[in-house]
Structure formats: structure tokens, C-alpha cells
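Scrolling down, you'll hit the structures one after another.
Quick note: the coordinates plus some simple rules give every number you see, no bench work behind them. Everything numeric in this text was worked out from a predicted model, so none of it was measured. Cβ atoms are built from the backbone, for glycine too; each structure is taken alone.
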Structure 1
Amino acid sequence: MAVFTTVSPEELSLWLEHYPVGTLQDLVPIAAGIENTNYFVHTSTGRYVLTLFEKLQPQELPYYLGLMNHLAAQGLPCPAPLLNQQRQFHTLLKGKPTSLVTRLNGQSQTHPTVDHCIALGHMVAHLHQAALTFEGVQGNPRGQDWRIQTSREIRPFLTTSQQALLDHALIQAVPFDSALPQGPVHADLFRDNVLFEGERISGLIDFYFAGTDSWVYDLAIVANDWCMTPQACLAPLRLSALLGAYHEKRPLASEEVQHWPRMLVTAALRFWLSRLHDQHQPRIGSLLNPHDPAWFERILTHHLEQPCPCPL
């Protein structure tokens with residue numbers, strides 16, 4: 001989340017006339033994130049999150065908003081998109097496709113514990129199972145084709161050693177395999193996209209990288225953030241808690257266990273590439289806070305030098 005497009009209270013009040021949310025009381029820009037323009041919106045009827053999509057086109061939004069609506073209806077703690085008077089989940093604001101979703105309670109955990117990882121493992125399994133009945137279809141927008149294209153774009157900016165690391169990672173990365181258990185995945189379930197109230201998960205947010213991919217790939221993305229030590233290696237207790245809790249709800253197949261070390265590489269490569277791209281080809285945003293790619297370079301290097309077998 002970030003702010004690329006500035007919206008005034010007057011502009012938003014006119015836009016909100018098409019939604020059953022009462023009158024605008026407060027509008028606060030959200031600085032976190034890097035993709036879209038986001039605001040916290042407080043009206044006379046409740047609290048919401050406004051998103052202006054800076055890259056996604058209107059025809060791409062039904063998948064993301066539809067998935068969120070489906071999961072919320074299935075009882076998952078996901079933001080529910082609001083329909084306007086024309087029964088639409090999104091319309092234009094300042095020339096950008098824009099949606100309004102419910103704002104969830106809770107806070108993200110910057111220092112997750114074993115108990116947090118257990119709760120998240122259960123929740124990710126629940127998400128994967130609930131998403132199976134969603135009828136929308138879309139591939140992973142940050143999958144193999146994107147990795148290859150982005151690698152070409154950022155290669156000229158890399159040192160010789162970074163280019164060697166990239167080449168090694170591209171060889172090890174797992175292409176989409178239809179033989180692995182799959183379905184819609186969140187694909188960005190970092191600590192800042194999960195909200196807690198105490199030890200209970202109260203919110204899963206930011207579904208705008210979702211798409212169909214291997215479930216174990218989604219789990220590897222989670223592990224690379226939730227189970228990392230400051231030394232960029234996996235914490236055994238948190239990793240076992242995460243995978244064990246997931247396995248209780250949706251047992252991992254032998255093929256998934258076998259692919260686990262390379263899935264960790266694939267997941268780390270995805271975020272190293274995206275952060276390199278944002279660093280070397282930045283976008284203009286008034287509250288833009290791009291992530292440092294060096295952290296995922298360390299994670300990727302560790303996974304390649306010391307492959308981590310699945311502890312199940």
C-alpha cells in the first residue's frame with residue numbers, strides 16, 4: 001500500500017454517494033506498501049479501506065475482488081468488497097479503478113511466535129480449501145513468465161556476483177507444475193498482511209497478487225517471512241509449527257515435501273526480483289516506501305547454499 005494518487009475529502013464524498021455508507025467523517029492516507037493508493041475511510045456507518053489501483057486494469061479486478069468476497073462469505077477474516085448502487089465492486093475515481101472494502105480489526109505481528117505460526121498454518125490451510133470453490137480463473141501474475149521477463153529487465157543493474165546468483169536461482173526455481181496440489185493462493189501473506197487480536201487471526205488482507213499456483217509455493221512464501229531469523233535462515237521451531245499446523249488441516253503430499261527446498265528458492269527469488277525492480281525502476285509516489293532487496297538476496301543465497309528439507 002502507498003499513495004500515488006491524492007484524493008481530497010470533497011472528491012471522495014462525491015464518489016461515496018453511490019455507496020450505502022453514510023457520510024464521510026475522516027480520510028487518512030496509508031503509507032505502507034508499494035503497489036496501490038490506499039486510504040483509511042471513516043464514515044457515519046463504519047470503517048473502510050479505499051484502494052485506487054495504479055497498475056491493475058478494470059477487467060482484472062473481478063478476480064481479486066470476487067475472491068475476497070468468496071472467502072469472506074466462507075467465513076474467513078478477509079475484507080469484504082462493497083457493492084455500489086449499480087451492483088459494482090469497483091468504479092473510477094480520479095481516473096483509476098477504485099474499490100471500497102471493510103476494514104478489519106487487529107494489528108500485524110512484527111515478531112511472530114510459535115503460537116502465531118500455528119494459527120497461521122491452520123488459517124492458510126483453511127484459505128486454500130475454501131478458495132477451491134471459487135469459480136474465477138487466473139494464473140499467478142508473478143509466476144515463471146514474470147520471473148524471466150523481470151530478470152532480463154534488472155540484469156544490467158546487477159553486479160557479476162548477483163548475476164551469478166540470479167542464474168543459479170532461475171535454474172532451481174520450480175515452474176508451475178499442474179501435478180502438484182493447487183488452487184487460488186494469496187501469494188503475498190507477509191506479516192504486514194495478517195492481523196491478530198491476541199493470538200487469534202482477525203484479518204487476511206491485500207489479495208492483489210493472488211492467482212492459481214501450487215499451494216506449497218504459497219506456504220513457502222509464508223515461511224520465508226514468518227519463520228526467518230535475523231541471520232536470514234529458517235527458525236526450526238517456528239517452521240515446524242507452521243508446517244505442522246497446515247499439515248493437520250490439509251496434509252502435504254509426498255511430491256510437495258520433495259519440492260519444498262526448491263519452493264523456498266522460488267519464493268525468495270520472486271521477492272528479490274520484485275524488490276530489485278522497484279529499486280532500479282522506481283515509481284513516483286508521495287508516500288512510497290520501497291523494500292530493500294538485500295534482505296531477500298540473503299535469504300535466497302542461504303536457501304541455495306543450505307537447502308532446507310521439509311521437517312514433516
Structure 2
Amino acid sequence: FSQNSAPVVDNVTFSQRTDSSFIVDVYYDLNDLDGDTMSVIMLVSSDSGATWNFSCDSISGAIGCDILSGSGKHIEWDFGAEHPGTNGDRFRVKIYVDDRNNEKGKVTDIDGNIYIVTKIGDQWWMAENLKVTHYSNGDSIPNVTDNSEWGGLTTGAYCNYNNDSTNVPTYGRLYNWYAVDDSRNIAPAGWHVPTDSEWQIMVEYLGGSTVAGGKLKESGTTHWFSPNTGATNESGFSALPGGYLNSDDTFLDMGYYGHWWSSDDYSSSGAWKRLLNYIGSDLGRYKDDKRHGFSVLCVRD
């Protein structure tokens with residue numbers, strides 16, 4: 001048995017050409033000791049790294065799937081065509097690499113949040129928890145910060161864990177099921193909150209519920225508490241334990257458990273969810289209270 005070595009990205013640089021093209025050249029070094037081919041995604045920040053929501057779709061070169069190790073890997077970004085008239089001195093570039101060579105992509109929500117997505121079997125899934133604060137028609141999703149009010153809601157709402165916005169970039173936001181069920185759609189265009197059956201399709205592709213959790217969880221103990229049993233992130237899903245807000249007004253479980261809604265309910269007060277935990281490799285299927293605040297992931301239509 002040998003453990004796969006993580007790929008290493010070094011020496012990321014970027015500069016804009018001084019001619020009229022305004023093309024941005026990005027260079028990086030990429031090394032994988034196992035000799036794997038890799039999937040590479042580029043993310044861009046226009047605010048010194050506070051958010052990574054700046055679009056970079058007009059790109060070519062050493063980006064996408066089947067990228068090999070090497071020095072001076074080159075990405076060409078047609079910045080001038082994609083963002084005419086835009087300038088600033090707070091731009092940052094991040095190179096994201098996955099040596100499992102899972103097919104990767106990106107999707108943007110109505111607020112401009114950009115999410116890495118990954119293909120699992122025949123399904124495309126978000127690999128980051130939802131952060132959106134508006135429905136797809138532009139209506140605001142209420143941000144309820146009074147925990148005592150939260151438990152009485154029967155309409156859509158979101159909160160941040162511990163009502164602390166610094167948790168959002170890593171763990172996303174928490175939503176009650178009524179936001180999931182709202183006809184205005186919480187998901188980006190062309191995406192939706194998975195049904196219970198769609199969750200099950202993914203589970204079966206990954207080998208069943210007893211092992212699927214380990215293949216979905218981010219490995220290591222940076223965001224999961226030890227021992228993070230069975231975590232390999234073989235799927236490229238990188239699931240994180242965002243905790244939840246219960247209907248009794250208490251925030252619980254960040255670092256220990258991740259709870260995700262399905263779009264299917266089973267009664268007037270309850271709906272199906274999936275659960276990952278830090279001491280097991282299973283992906284659990286449970287009934288739970290629609291008033292709870294759970295994480296949300298989306299799957300492509």
C-alpha cells in the first residue's frame with residue numbers, strides 16, 4: 001500500500017501585457033511525485049483575496065484536465081476582451097489543482113459567488129457549500145440573526161454559523177428547508193438542490209453509503225476534527241463540516257458534522273438530509289426538522 005502524494009503548485013506569477021490586447025499571462029510550476037495527470041482551475045480575486053468571485057472564463061493554455069507536471073506552465077487570459085475598461089491594483093490569482101483528475105469546472109450564483117464543481121459519475125456537483133443571499137429572480141433571502149425567531153419560521157431564511165460572516169468563505173451559509181423549497185430557486189441558473197434520489201445515485205456510484213462519506217470528505221484535519229475517519233476525498237468533492245442551527249436556536253457541530261438538505265420532504269414538518277461525520281466514513285440518510293439551518297449543495301440540471 002502506498003499513499004498518493006499531493007501535487008505542489010509553486011511560483012505563481014501573473015502580469016498584463018503592455019500592448020493593446022490587455023492579455024494577462026499567468027505562469028506556475030506544477031509537480032506531482034506520482035506522475036499523475038491533473039485538473040487545474042484558476043480563481044481570481046479583485047479585492048486582495050477577500051473574495052474569489054472575479055470571472056476568468058476567457059482562458060486557454062495549461063488549464064483544465066490532463067495537465068502534466070512541469071515548470072513555467074502558461075495560462076493566457078484575454079482580460080481585455082472579458083473585462084473591457086477594468087483596472088485595479090488588488091488582483092490576485094489562485095491555482096487550484098486536483099491530481100485525481102476528476103473533471104472540474106466552475107459555476108457562478110446570482111450574487112457573483114464562484115464555486116468549484118466536480119463530476120461524480122454522470123452528475124455534476126458543487127464542491128463547495130452554497131453562499132448565496134438571493135433567489136434566482138433577485139429577491140433577497142432573509143438573513144435571520146435572531147435565533148429565537150429562527151425556530152418559528154415557515155418561510156425561507158439563511159444565517160451564518162454563529163452569525164459570524166468570517167465562517168462563510170470556508171463553510172458557506174446555513175439555510176432552512178423552506179428556502180430550499182422556494183419556487184424562486186436558491187440554486188444558480190441551470191442547477192438545483194438535489195433530490196433524495198439524486199443523492200442516492202451519487203452514493204451508489206461511490207460504492208454505497210458505508211464508504212461514500214470518506215470519498216466525499218476533505219482529507220486531513222484542517223477543517224475536520226480528528227480523526228476524520230476514512231477521509232480520502234477520492235471524489236474531489238471536498239465536503240466540509242459546516243455544522244447547523246437547530247430549531248431550538250443553538251449552533252452546533254461545526255468541524256464535527258456536515259448536514260446537507262435534499263429537496264424532498266417526508267411530512268409537513270420534516271425533510272430528508274445527508275450527514276457526514278468526523279468519526280466515520282459513511283454518508284448517512286436521515287429525516288430532520290425543516291426549521292433547522294443546514295448547508296446546501298447543488299447539482300446540475
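Some notes on this structure:
- Structure with the greatest value (metric distance in nm of label points 7 Å out along Cα→Cβ at positions 70 and 142, set 1, 2): 2
- Comparing mean count of other Cβ atoms within 10 Å over residues 14-21 across structures 1, 2, the highest figure comes from 1.
- In this comparison of 1, 2, the computed figure -2500 for helix-only ellipticity at 222 nm (-39500 (n - 2.57) for each DSSP H run of 4 or more, over all residues; to 500) is attributed to 2.
- Ranked by FRET efficiency 1/(1 + (r/R0)^6) of positions 78 and 278 (r between Cβ atoms, R0 = 35 Å, to 0.05), structures 1, 2 are topped by 1, which has the highest value.
- Source structure (of 1, 2) for relative contact order in percent (Cα under 8 Å, 6 or more apart), computed value 15: 2
- Look at FRET efficiency 1/(1 + (r/R0)^6) of positions 94 and 230 (r between Cβ atoms, R0 = 35 Å, to 0.05) for each of 1, 2: the largest one is in 2.
- At a computed 3.0 (distance in nm of label points 7 Å out along Cα→Cβ at positions 46 and 270), which of 1, 2: 1
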